[in-house]
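Take a look at the structures below.
Quick note: the coordinates plus some simple rules give every number you see, no bench work behind them. Since this is a predicted model, take the numbers as computed values, not measurements. Cβ atoms are built from the backbone, for glycine too; each structure is taken alone.
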Structure P
Amino acid sequence: MKILLEMRPALDGHSGIPQEARLLFRGLAGMDDVDVLGLLQSGNLVLDAGLATAKLKQSSPVDSAAEIDRLSRVVVSLQQGPASHRFEHWRKRLLRIVGPLAAGAAALIGRKIALSRFDPAHFKDFVWRAMFAKSLPVEDFATVTSREFRVMRWPWSSMNAVGVASAALGHAVYPRLDTRSIDVMIAETPYPGRVSRGTRMIVRYHDAIPLLMPHTIKDRGYHRAMHFHALKRNAADGAWFACVSEATRRDLLSVMPELEDRAVTIPNMVSHHYVPEQGPPSRVPEIIWSRKNRQAPHEGGADVSDGDLQDGALPYLLMVCTVEPRKNHQALLDAWELLRTQGYSQLNLICVGSMGWDHEAILRRFTPWLRRGGLHLLHDVPPQDLRLLYRHAQVTVCPSFGEGFDFSGVEAMCSGGVVAASDIQVHKDVYGAGAEYFSAYSPQEMAAVLDRLMGPESAARRAELRSAGGEVTAQYRPAVVLPQWQDFLHRVCGEQ
């Protein structure tokens with residue numbers, strides 16, 4: 001069974017969808033009856049073409065050098081950043097114009113877009129560090145760098161732009177990839193393209209937030225249309241949907257009930273990094289200092305002093321997610337301020353995550369505390385440090401208004417931490433008995449729940465949550481999730 005897995009998300013980010021893509025690639029690579037290939041495509045860059053996919057004859061030294069040069073150009077074209085040479089600068093600008101036109105023309109005339117070949121034999125360092133090192137152990141190096149990849153030249157964003165623009169004219173059109181040798185293509189999120197007859201598409205469906213909570217996303221009108229039209233095209237083409245949670249599956253079916261027989265729930269996998277942490281809490285202040293977001297206005301008090309420590313440890317709440325309105329940072333800040341006036345004057349708040357869309361209002365609300373001290377905004381925290389933060393937090397708080405899965409609570413439970421979460425359905429489905437719940441709309445209720453988990457009589461409840469968390473998270477380990485993928489793939493291929 002030959003599987004083509006979209007690897008675009010793996011080129012960026014630590015957790016969430018990027019981590020899921022890496023773990024799934026590694027898992028598929030370990031299946032005896034699966035030959036997995038990665039699809040290289042940029043979100044917004046036009047890539048250089050790789051090698052022809054036809055079986056090549058033995059190359060002469062000159063041909064070999066030419067092939068290495070071509071693959072080297074693919075690597076360079078995948079890299080973000082300003083072009084240092086004027087010619088390269090204008091070349092990239094021209095390609096960004098040509099890309100959508102070429103993808104649109106191919107879609108309109110029904111021409112298939114060829115996928116070229118990327119052989120990683122000479123580029124293992126790039127493959128490992130660009131796509132896999134953030135989530136996989138080094139023991140997986142040989143496994144993931146020995147697999148072939150396919151190159152889709154035109155950007156994912158250009159293909160979406162074609163679909164949205166043509167939909168505005170009455171009918172959304174998308175380019176068709178030449179996948180004739182592929183049994184199944186797995187796309188991360190609705191994919192703005194089509195596949196050859198004989199290839200099944202599986203959409204890894206993470207959430208329906210662009211449709212059901214469009215007020216919480218960036219470029220609301222465009223991203224809602226982008227998600228909807230690609231989803232509609234995938235569904236009409238007979239795609240199957242592997243939803244990351246049962247709540248996400250229900251959301252999908254509320255939009256497209258006709259997908260009932262083609263939508264299943266296969267949960268996300270948790271990384272090997274998240275296991276019960278044994279390290280001492282004394283390292284927490286050092287992590288705060290070394291992983292501080294230096295772009296935030298923290299002058300004057302964000303470092304931890306001896307006066308902040310209780311019995312040599314720092315008491316803190318932890319939140320791990322992108323800084324954006326849907327994640328509900330401001331309600332947590334309100335709850336934390338209440339707690340500081342109700343007997344927790346030394347309680348700190350640590351927020352880990354990069355800046356997302358519409359983060360400015362949140363950052364303005366954070367700024368006085370970042371300058372005074374007590375609130376710490378961190379980013380680029382490696383998993384081994386994040387695991388320690390999870391373990392020693394008074395509570396890891398997941399206050400989001402909407403999610404598809406929410407890794408942070410699962411990772412905290414795996415690390416031996418205590419979790420409190422908003423009472424949205426996805427949290428109840430994913431976290432089960434491993435978390436305490438509160439209304440996302442009530443900072444007062446959030447503060448009351450956190451007080452119960454931190455007070456002098458909380459030891460028994462904390463022990464219960466830790467025990468239940470260990471049982472809950474067992475279902476997200478690769479050894480449990482991968483057999484579900486294997487059964488699902490056989491079911492999909494059996495219906496061709």
Structure Q
Amino acid sequence: MGSKNALDMMGESSGVHYSGFHSNGLKLISSEVEQPTTSANGGVQKQPFLIGVAGGAASGKTTVCDMIIEQLRDQRVVLVNQDSFYLNLSEEELKRVHDYNFDHPDAFATEQLLSCVKNLMHGQAVDIPNYDFKSYKNNILPSRRVNPADVIILEGILVFHDPRVREMMNMKIFVDTDADVRLARRIRRDTVDKARDIGKVLDQYSKFVKPAFDDFILPTKKYADIIMPRGGDNHVAVDLIVQHIRTKLGQHDLCKIYPNLYVIQSTFQIRGMHTLIRDAKTTKHDFVFYADRLIRLVVEHGLGHLPFTEKQVITPTGSVYTGVDFCKRLCGVSVIRSGESMENALRACCKGIKIGKILIHREGDNGQQLIYEKLPNDISDRHVLLLDPILGTGNSAVEAISLLIRKGVPESNIIFLNLISAPQGVHTVCKSFPRLKIVTSEIDIDLNKDYRVVPGMGEFGDRYFGTDDDDDQLVVAPSPKT
């Protein structure tokens with residue numbers, strides 16, 4: 001079962017289908033493939049998100065890029081223009097500059113462009129040439145220093161032409177604007193802004209611009225992931241693209257490996273609450289308060305993965321509102337005892353929900369023993385929200401999930417909710433149950449020699465319920481009757 005990204009979800013909610021043309025003029029051709037780099041120690045490094053924006057001259061590429069940058073204001077974004085990499089004209093070419101084809105692939109220093117993009121993708125600052133369109137040289141004006149960024153936008157008429165550049169891109173956008181509109185814009189730009197004679201503009205268009213578009217630019221349209229009509233006038237398309245980029249930037253690397261893993265997108269509020277509950281000096285009162293807030297967010301996010309049906313209601317004004325009706329057949333199951341800390345948030349979101357219990361005794365890393373279980377009799381007919389704030393080795397989770405499956409719960413009907421997860425636990429659970437969903441608020445670095453999550457937050461149950469950490473005594477928090 002694959003995950004749904006922002007574009008998929010927006011498409012479903014608006015009746016848009018991305019396998020072909022959709023109602024607002026955005027066409028998604030294929031999904032990009034994430035290619036994270038691997039560091040020397042075997043870990044995965046975050047790579048910048050590279051977007052290519054191609055299309056004919058005066059199609060609106062720059063406007064689209066500006067709109068994307070404006071909406072991604074909270075990310076580090078750099079724009080690299082292919083125009084910066086025009087080759088220097090020779091003395092002979094300068095004498096006949098009006099006969100020079102600036103729309104041909106051979107007019108660009110593609111090797112230099114490729115080198116700059118590679119360095120940026122590897123987190124290195126680069127110097128971008130500043131091409132002078134009066135002298136037709138790239139060494140007259142000082143170069144532009146470009147630092148590494150989260151998002152790199154590469155814009156130009158032929159950025160899809162060279163396969164080496166094209167294959168580095170995470171997203172390829174082709175701005176598809178009508179030829180008459182492009183010509184009208186070019187005439188206006190060259191006659192008004194550059195004070196050129198309209199006859200020469202039309203002559204250059206028919207001699208170079210249109211043939212180059214037909215021969216070199218239009219054929220690259222087939223490589224696009226997204227075909228975007230009307231350029232900057234297509235605000236809906238820009239919004240969807242930005243949401244998709246935000247989703248990709250916010251994904252943990254493990255989300256790219258396991259489509260059934262969902263990490264809540266971090267905000268300063270979420271990061272601040274994690275800082276408080278992870279602090280060893282935080283009082284029990286504050287720990288419970290901020291843990292409850294985070295748990296509520298995780299529960300709300302988990303409920304969003306339940307199935308729903310469309311429903312129409314009449315509002316007090318007598319109008320019809322088309323909304324959704326949530327799944328009614330669900331229950332919670334808490335892994336005693338830490339999981340019981342999540343029950344109040346679930347009850348606050350789902351009035352009257354049934355909650356079952358599972359108690360698993362852990363001995364070291366691999367020894368798991370089921371001590372107690374009390375589950376609803378009809379649990380096999382329900383969607384189950386499995387509650388446990390910490391996912392460490394994953395062995396206890398596997399034991400609990402296996403019990404639910406033995407009770408007849410379909411694997412795809414289980415959503416495992418927790419606050420923090422260790423990578424080892426994610427691997428264990430996701431590999432064992434690929435159709436189950438995991439929803440968490442953060443993924444930590446590792447497990448220590450005692451199989452504790454690090455940096456972690458200590459023994460969650462002890463800190464939440466205010467009990468001492470005593471390995472020789474099994475403490476079960478009192479719970480309401482289910």
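Can you spot which of P, Q the value 1.3 was calculated from, given it is distance in nm of label points 7 Å out along Cα→Cβ at positions 68 and 220? Kindly include the intermediate steps, with their values, before the conclusion.
On the way: P: 5.4; Q: 1.3.
Answer for the origin of the read-out: Q.
Here the criterion is percent of Cα pairs over 31 Å apart, and among P, Q the highest value is seen for Q.
Computing FRET efficiency 1/(1 + (r/R0)^6) of positions 76 and 236 (r between Cβ atoms, R0 = 30 Å, to 0.05) across structures P, Q gives 0.20 for structure P. Out of P, Q, which one gives -8500 for helix-only ellipticity at 222 nm (-39500 (n - 2.57) for each DSSP H run of 4 or more, over all residues; to 500) as computed from the coordinates? Going label by label, the one that fits is Q.
Set P, Q, criterion distance in nm of label points 7 Å out along Cα→Cβ at positions 228 and 252: the highest-scoring structure is Q.
Among candidates P, Q, the computation of P(r) over Cα pairs in 10 Å bins from 0, in percent, for residues 140-419 alone that gave 5, 18, 22, 18, 15, 12, 8, 3, 0 used structure Q.
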